[in-house]
Structure 1
Amino acid sequence: MSNVCIIISVYKNDTIPQLKEALESLYNQTMKADIFIQLDGIVPQEIESFLDQELHEGRITYLGKREENRGLAYSLNELLEVVLPKYTYIARMDADDISAPDRIKKQINFLENHPDIIAVGGWIEEFNVDTGERQIVRYGETSEELKWNLAKRNPLAHVTICFRNSFFDKISFYDTEKRNEDYDLWIRAFEKGVRLHCLPEVLVYVRTSNAFFERRKDFARALEVMKLKIYATRRFGFGIKGYLYAMAHFVLFLLPSGMKRYLYKNLRG
């Protein structure tokens, strides 16, 4: 059995074409990973039937089902309970993303050659399905860079991460009370003093759309991000810039979608 797996949550708004493309990008990896999927509540029947068939044919390893929608963090925690006793390496991806063909191989090779690193991510390339625009989003590389980037932004692309299983022994699981479960996870990781890394190349292609920016206009989410950034600023000593970034991020979340799309495009990458 492989010592590498990838965990994916699927929910009602996912679509068959995008899910098929996501899975094909995993089936075609140069280093294979067993695929574990959790249905986060009731999904369209065509999606459930398709995944049942993939499981029956052995193309995916596990399919968890649940009638109630509980959110991404809850689904990932369920999958972690299943895979942690069996796998050394655990990768993440969303059900509408596309992994580069050698993504898994590059991440596993890096972790095998750097035993001090407990999780590794990479860059993403976003492609807007409405406009055709593409943008590479770059992140810091070393653990020190990533920690300081907490002040400005989410320091790692969650959908690109490959963890050692020991990460969750040290840091614990996702906080299901958080809307920004990944940003919270990185704060807790750096509090524990573990070392993270980001490979300076695109590992995952991420779909966006014009509607993506409207969905992010969420007061509760914006407030939580600001509070997490303020906590990180106090905890890690980011100074006045950390507080300014926290407030600016709060305002950005609440801007009209067109303005948010412009700033998002021009302030990242």
Structure 2
Amino acid sequence: MEPVVILAGGLGTRLTEETGTKPKPMVEIGGRPILWHIMKHYAHHGFREFYVALGYKGEVIKRFFHEYHAFSGDMTVNLRTGETTYQNREVEDWTVHLVETGPETMTGGRVKRLEPKLAGRRFMLTYGDGVSDVDVRALLAFHERHKKTATVTAVRPPARFGGLVFEGDLVSEFTEKPQIGEGWINGGFMVFEPTVFSHMKDDKTVLEADTLEELARQRSLGAYRHDRYWQCMDTLRDLRSLQGLWESGKAPWRVWE
């Protein structure tokens, strides 16, 4: 299966309440980093090899995965001998490559730095702060049919404000942030052919403004429309909304058992 690249190096400046001590992908929903939720989603569809592009506070992400095996499930420590045994582990069958891509590198530059490691393979790519119920296998099949250099998942973001439904001069319904965004945007969950690297120059390359815009001009960028659930964790309000969905047991992105 194709490897999955996750961009996890940004500062998360609009979520400073959480990102002062950790990178945004490590902000937790239900006691697990949003990065873990994204990886669980891909793994559910069979994609289990990950390249995490690190930048700001990358050591926090490294520590999480370094200790993941040890702190999963129950453990018993014999204090006299120091022997540790583990029980009831729920460990993931993932291979996770944690790659330092520079503290100031732009999004396209981070991907460019992974070129030697991806070794000419087609790859998936997404941001480390957005969840969705998108079927990434269907996305990949769409990409293969259209034979473009890249495919993005187009989503309609939740409206910024609640919506009103009228019945004459009365309000018959109030909807909280309906998923009827004002247009289609790039929601991440992308697919790239290895030829995309020729559209990335150096650390200053911005994936969106440079690479994707150039591909669009060349008619080499496909769009897989996804009109169901998608949400990025951009603000504290977004985080609280995601946390509430998880705690209710109705998180739409939880496609795994």
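What follows is calculated from the coordinates using simple rules that are stated; it is not laboratory data. All values reported here derive from a predicted model rather than from experimental measurement. Cβ atoms are built from the backbone, for glycine too; each structure is taken alone.
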Value 122, calculated as volume of the Cα convex hull per residue in Å³, assigned to which of 1, 2: 1
Structure (1, 2) behind the derived value 2.9 of distance in nm of label points 7 Å out along Cα→Cβ at positions 95 and 127: 2
On relative contact order in percent (Cα under 8 Å, 6 or more apart), which of the structures labelled 1, 2 is highest? 2
Given 38, 31, 25 as the derived value for Cα extents along the principal axes in Å, for residues 167-238 alone, which of the supplied structures 1, 2 does it correspond to? 1
When helix-only ellipticity at 222 nm (-39500 (n - 2.57) for each DSSP H run of 4 or more, over all residues; to 500) is computed for each of 1, 2, which one produces -6500? 2
Suppose you compute mean count of other Cβ atoms within 10 Å over residues 119-126 for every structure in 1, 2: which one lands on 17.5? 2
